[in-house]
1. Which structure, out of P, Q, was relative contact order in percent (Cα under 8 Å, 6 or more apart) derived from, given a value of 19?
2. Give the label, chosen from P, Q, of the structure having the highest value of distance in nm of label points 7 Å out along Cα→Cβ at positions 326 and 342.
3. If log10 I(q)/I(0) by the Debye sum over Cα atoms at q = 0.07, 0.11, 0.15 Å⁻¹ comes out at -0.42, -0.78, -1.22 when worked out from the coordinates, which of P, Q was used?
4. Could you figure out which one of P, Q the value 61, 35, 28 for Cα extents along the principal axes in Å, for residues 134-309 alone was computed from?
5. I have -10500 for helix-only ellipticity at 222 nm (-39500 (n - 2.57) for each DSSP H run of 4 or more, over all residues; to 500), calculated from one of the structures P, Q. Which structure is it?
Structure P
């Protein structure tokens, strides 16, 4: 058997001698022979492939305990394990990126905010079963502080969506200073996630959640799944959420056009939602400075999937108030066949000096 010294072997596999000694102590990569007198380690040429795999897995960031498991697997099983690990890394990285963006927005808004006017919300919510589905698995809520839409799926979808929305409603009853909104959101999201797992423990059941928490000057957005939030400002309609779907990921990668996505068979297949799977339950966070005359729409895909965005814009722009807007939007979804449950929340930002605010 052809042997190499630890120095030569380290150079060939791109692991340091120090790392090789550590992996020997951890029984991760044992030398082929140890000199009984000098204690010097020798490695067989045939061990290079495993050593290089260990080196690559370390560069990938895989913990040592998990590397040991991967090295003991068949190539096919090892590939699945690495894919699963990297999916977890990407989810965690996305969550940190969203948190960084949230903090940047929050701190920038604190330093630049000069408008001291008191703003208020006028709001309305409506949820409808539609014309095809036998039951309504959506949930919608509009309150003084919390706006929320959730779209449940699977067996247990209805209790899951109801639990997610209910977990946020306690925020309606207390003041929410902008400086504390991040901590409040974190607590609320954790509560909603746990509530969904309690209500729908099956892996195939869960819910989307798109919610906004009003601080008096800003709206903090929590979003996961393919329900949506829009902003109507100065006559233009802006989508302020990003769908967590397979089809949207294909669009993002340039492998699918928005036009092709409309009829794609996997259009409703979610990549992220509130479920029993913690790795798929990481929401996006955003912070929006509110302006008087802004109109926000939160809706399930029972609206956005069947009513064109231009029709949504016209309806929002023409409705005199939130009550009329939600009724018109739900009506438009049902006029388009009502193939799914449809839920809408509309909220207007108004100057606190206006009379008749809700």
Structure Q
């Protein structure tokens, strides 16, 4: 790692983290919160993000506030050709940020849109990770982590924390669970368990005798998916092992989740049934999570839930977060000659990197994760 940046002449009192999206990236960047609080104990920390990501942050008592960037509203005004209204909205947002008088702003995204948000603040010190799309012109400092130097989840943000002088070990992923959301997630799960098992679920979640396993099959790109039939078989075999698998996803995933759960009423389908922060609460109650490269999987790792992450076209990290030198995340990744292809698959839709992960291998890895850690 590089040496920390020289000590500033004045300690910051108001810090803003700019990481607008996506869900998994915000999960990985959440370790900046405790790292910054350790480095600057007297500073207030705020975060700006898109509306869909705000539930991941709004319950965190270590943040002063979560500022929502109204991207959707701006896009709607642009499409409607209401340019004057758009200009007024942008000016109002910029005035809101400047009024906060931030003295340290961290652009954790490094894109033009996040650089503009950082620039809007007028802060005297603006630092960006790997500035792209010309965003280096909107900040004062650019931090570029060496590729591959740190295999653990969230490495680039940990590098930024170190650059700012945060002590080793202070970067710890920080997802807070709202109490109302925890109760709601347990209530929904309990209702579904009662429907599926009848009196066998009378103890209620999360105290059901079966260990709760969250399955996270859904993501944005087909080359990151595992085979639907494999998810169905995995659920069946987990039920036979005395586990309670639950399929989790968003509203857009309902149809695919129904196909996975078809004919297996005790394979619980909660896709679209919970809000984002309620999904975080459900994961926090789980004993195991199995998922592809998606935000829900990263949440399991961040919450220190035993996790099995299935990677093929991508591999955002090689190890999960560590506690006392131990990671509760197992990565299944075969490192084929064509992997990781990211957004440019060369397999003509075969997606061999994912189809090659057998149900037996995933199941055995998952069962091993449930064993007590030495």
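Read-outs: derived from the displayed coordinates by stated rules, not from any lab. Fair warning: this is a prediction, and the values are worked out from it, not measured in the lab. Cβ atoms are built from the backbone, for glycine too; each structure is taken alone.
1. This figure was derived from P.
2. Structure Q gives the largest value of distance in nm of label points 7 Å out along Cα→Cβ at positions 326 and 342 among P, Q.
3. Computing log10 I(q)/I(0) by the Debye sum over Cα atoms at q = 0.07, 0.11, 0.15 Å⁻¹ on every structure in P, Q gives -0.42, -0.78, -1.22 only for P.
4. Comparing all candidates, it corresponds to Q.
5. Source structure: Q.
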